[in-house]
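Several structures are given next for inspection.
Nothing in this text is a laboratory measurement; each read-out follows from the coordinates by a stated rule. Note that the structure is a prediction, hence the values are computed from the model and not measured. Cβ atoms are built from the backbone, for glycine too; each structure is taken alone.
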Structure I
Amino acid sequence: MNTQTILITGCSTGIGYRAAVLLKQRGYRVVASARKIEDVTRLRDEGFETVQLDLADSNSIQQAVKQVAEMTEGKIDGLFNNGAFGQPGAVEDLSRDVLREQFETNFFGTHELTNLIIPLMRQQGKGRIIYNSSVLGFIAMTYRGAYNASKFALEGLVDTLRLELYRTNIHLSLIEPGPISSDFRKNAFALYKKNIDPVNSPHKETYQAMEIRLQKKGPAVPFTLPADAVVQKVIHAMESKRPRIRYYVTVPTYVFGYLKRILPTSWLDYLARKV
């Protein structure tokens, strides 16, 4: 029976929720966090230890870490930085404020939370920090510029932090999924409607097709896997004596990871435009 303690962000649905469920079944002490109080309440009713944590709010992050430290007496074996969202839209249609909102959660909030957890891991002499990145953390695709930028930035930060934590016995891993079944598209469509003006955009025709894709029920692209496929990588990153630095998930991630190494950028651009 596993007795490790792990804090997971973004547990309301999808990957975060399945990670909480499967790790708890595996014997982990799971502290499940979510942004909305109603989701926190639901998770608590399901038997999870919970904290409310909004990655876009420094006060929320600091209060959550304080609660977790009190709950666990400062023992945190793992942190799964899963909480994130994707803002669709052409780069030229993204305002500064919209791009800032994307980074507040996906990048700055994740960074702040991690920096508050690291001292606890240093004190106990070990820890695992796992980030849910994306194939879009190393391959750019059209109309996903905000999300691309946040994940590219996250991967650069994590690569640097990994070098700086060498010899601390705190291991960092990046998980890079491709298409995964979740509420990601539904949430993205709500943000699209809120922040993008398709009528007055030069990308108007493309947005019409995007709206259909974002509202499609079920998998929108081939090779979509369930959230559990990501959780299996989280388990390996937590339990392996030598956790990997990067974990690919789904066929598209493996394919683009290989093509990025062998193709000229112009050829890769051509493929990305077709996707």
Structure II
Amino acid sequence: MSVDVLIPTCERPAELAVTLSGLAAQDFPDFAVHVADQSDGDASYDSAPARTMVRALRYRGHPVHLSRNLPRRGLAQQRNYLLDRSTADYVLFLDDDVWLEPGALERLHSAITELGCGLVGNAVTGLSFLEDRRPHELAPYEEWPGAPEPEQLMPGTREWQRWTLHNAANPTHLSERVADRPKWTAYKVAWIGGCVMFDREALVSVGGFEFWQELPAEHCGEDVLAQMKVMAKYGGAGILPTGAVHLESPTTVVNRDTEAYDVVPREDHD
């Protein structure tokens, strides 16, 4: 398989079914799906709608691997667990509350293979904010003129201010700017939440999510830290138009007191 889609999930049967339905509607032929569940009770994939979407994916020729990863040791460990089970050239970390529009997976794969960088992603958009336009938050927008270059992205820097690009429905409003272009557009990011495709070898070369062992079980920002490490060495980009829609369900990561990049030693970020 060219792409392994890696989905960490916990206590989200309805959301997972929607996420899987988006994958089942992709035309890109060469991907498998790995779902790792950490629910206290029945696994999220044990609901009838999720099981139906698993069958639909398998019917269309996409292997689907379902597993439990317990006890919970934090999202970094959960992501590392999934990465260890992947074998594809590229891995798409897809959150369990994100619906992908048709064509999104093809665009992501096209972009990362053509750009030759460490990661690309679709920022998730909140469609309930469509009428909430925030031009001041779009000010940091800057396109990559060619292949993305390695960047040291750290809190407090000018480049870090790009995080505002992905608030609310900003990704949709940015997508409108490039709607008449024939293919995807690569732009500079601080990080991307919810839908990120990595060159698997690049991610593994910087340690993947092995830093989970340095974190308490309750943490956040593990995806940000991994992206910082990959972009520092290989570069990365956001891709427009975004095809990732946030389902806007309440977060399952309630305790956000510990940011991964504040805990892992600075030298481990490089």
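Among the shown structures I, II, from which was the value 25 of relative contact order in percent (Cα under 8 Å, 6 or more apart) calculated?
The read-out comes from structure II.
Supply the structure label, taken from I, II, corresponding to Cα extents along the principal axes in Å with the calculated value 45, 43, 35.
Going label by label, the one that fits is II.
I have -15500 for helix-only ellipticity at 222 nm (-39500 (n - 2.57) for each DSSP H run of 4 or more, over all residues; to 500), calculated from one of the structures I, II. Which structure is it?
Details: I: -15500; II: -8500.
It was calculated from structure I.
Tell me which structure, out of I, II, gives 1.7 once distance in nm of label points 7 Å out along Cα→Cβ at positions 105 and 137 is calculated.
I
Of the structures labelled I, II, which one yields 2.1 when distance in nm of label points 7 Å out along Cα→Cβ at positions 9 and 193 is computed from its coordinates?
Numbers: I: 2.7; II: 2.1.
Considering all the candidates, the number was obtained from II.
Looking at structures I, II, which one was mean count of other Cβ atoms within 10 Å over residues 25-32 calculated from, given that it came out as 19.4?
Structure of origin is I.
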